[in-house]
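Next up: some structures, all given as structure tokens.
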Structure P
């Protein structure tokens with residue numbers, strides 16, 4: 001969609017990694033998710049719940065802004081994000097098979113928090129091995145506790161010629177908008193990649209205390225809580 005004559009189109013604010021309460025460690029209902037995005041000025045978001053696209057589909061149904069259906073998939077070699085998914089990719093496959101299943105749907109492949117020493121990234125060796133199969137690397141994940149892990153991810157992304165993005169990795173409404181990419185509008189996966197290459201990374205780390213929110217979410221799941229519209 002082009003801007004009206006005489007008006008410059010405003011860049012999108014894209015967050016390509018976020019969670020609803022369809023993730024076991026998330027607390028945000030789809031409606032609160034949409035409201036938080038609107039309040040924080042996020043105009044395009046990928047909902048990437050753990051091993052499911054259910055949350056993304058619900059958000060896409062109710063959001064007045066663009067929603068990319070995705071999932072953060074647990075492979076045997078670390079977590080991998082698929083974007084533009086139409087069906088779920090099962091967890092616990094090899095990294096290569098996980099990527100093949102994303103590609104079979106016409107999706108893009110992103111490596112979330114690849115060097116985070118406290119969470120399930122693919123690591124430096126995995127990033128180097130998977131680089132030819134990957135589109136995007138998170139180089140500013142707002143949930144990373146040790147800043148050097150983001151810095152090293154940025155260095156390796158540049159070394160391997162991969163697109164680096166900033167993401168909130170939000171698991172609660174308060175985290176939405178902490179990090180995003182300002183980029184031009186796009187029509188599909190390949191146009192998104194071109195927009196991201198020219199984009200501007202914006203953001204700052206969340207407090208490490210946000211991880212306590214995830215622990216609370218996991219605990220209430222163990223005690224029997226389920227999403228109300230599941």
Structure Q
């Protein structure tokens with residue numbers, strides 16, 4: 001069995017206090033295996049996005065533990081926390097979060113700049129990531145000049161530039177038409193299969209979730225169902 005890249009134990013997240021208190025997560029337990037594709041599904045307000053933010057170390061739990069490759073993320077602080085997040089994870093969000101006036105290459109290499117990678121190496125790795133997404137000919141274009149599908153491919157290139165072990169995709173095709181969305185989905189699953197990158201997709205799209213190896217279903221801050229798509233496929 002593959003090594004767990006992420007483990008959560010009795011994860012709780014509470015916002016506010018008193019009359020405004022809201023329990024977004026109420027004790028969640030599961031693990032993510034290295035190299036698998038996992039869908040986190042549920043309605044708005046179910047806790048799925050909160051869970052993703054905690055898994056990606058973008059926020060801290062109110063109680064419970066997140067482990068990254070066996071290490072308690074609660075022991076990580078400041079620069080070490082930022083470095084771990086930067087080196088381990090890549091992010092693909094529904095909103096593009098690109099700097100409109102910057103070139104495509106400048107947008108892609110931003111994580112490397114934050115990590116302190118030298119200029120020549122940043123350019124080399126940025127162009128390599130763009131080539132992987134067949135966008136190296138757009139490197140000097142302004143990101144504002146791209147189509148929606150091209151912008152999402154730039155986001156994937158930016159997610160790849162640090163050679164992450166895990167890619168988090170939050171409704172990655174939500175702003176795209178069906179045909180373009182299907183292309184983006186194919187790219188993500190190809191990276192998962194061919195490069196062994198762990199893929200975690202937060203979505204309410206059941207068809208997209210069904211493409212993953214496994215899915216967990218969230219409701220009212222709890223994990224209410226876990227399904228192994230591969231096992232079901234074999235059984236059928």
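For which of the structures P, Q does the calculation of semi-axes √(5λ) of the Cα gyration tensor in Å return 23, 22, 18?
Clearly, the read-out refers to P.
By the measure mean count of other Cβ atoms within 10 Å over residues 36-43, tell me the structure among P, Q with the highest figure.
Sorting by mean count of other Cβ atoms within 10 Å over residues 36-43 in descending order puts Q first.
Upon calculation of relative contact order in percent (Cα under 8 Å, 6 or more apart) from the atomic coordinates, which of the structures P, Q produces 20?
Structure of origin is P.
Work out distance in nm of label points 7 Å out along Cα→Cβ at positions 124 and 172 for each of structures P, Q, then name the structure with the largest result.
P
Where is distance in nm of label points 7 Å out along Cα→Cβ at positions 92 and 140 largest, in which of P, Q?
Once distance in nm of label points 7 Å out along Cα→Cβ at positions 92 and 140 is worked out for each structure, P has the highest.
Once mean count of other Cβ atoms within 10 Å over residues 84-91 is calculated for every structure in P, Q, which label goes with the largest value?
Q
Bear in mind these aren't lab numbers, they're just calculated from the coordinates by the rules spelled out. For clarity, every value in this text was computed on a predicted model and none was experimentally measured. Cβ atoms are built from the backbone, for glycine too; each structure is taken alone.
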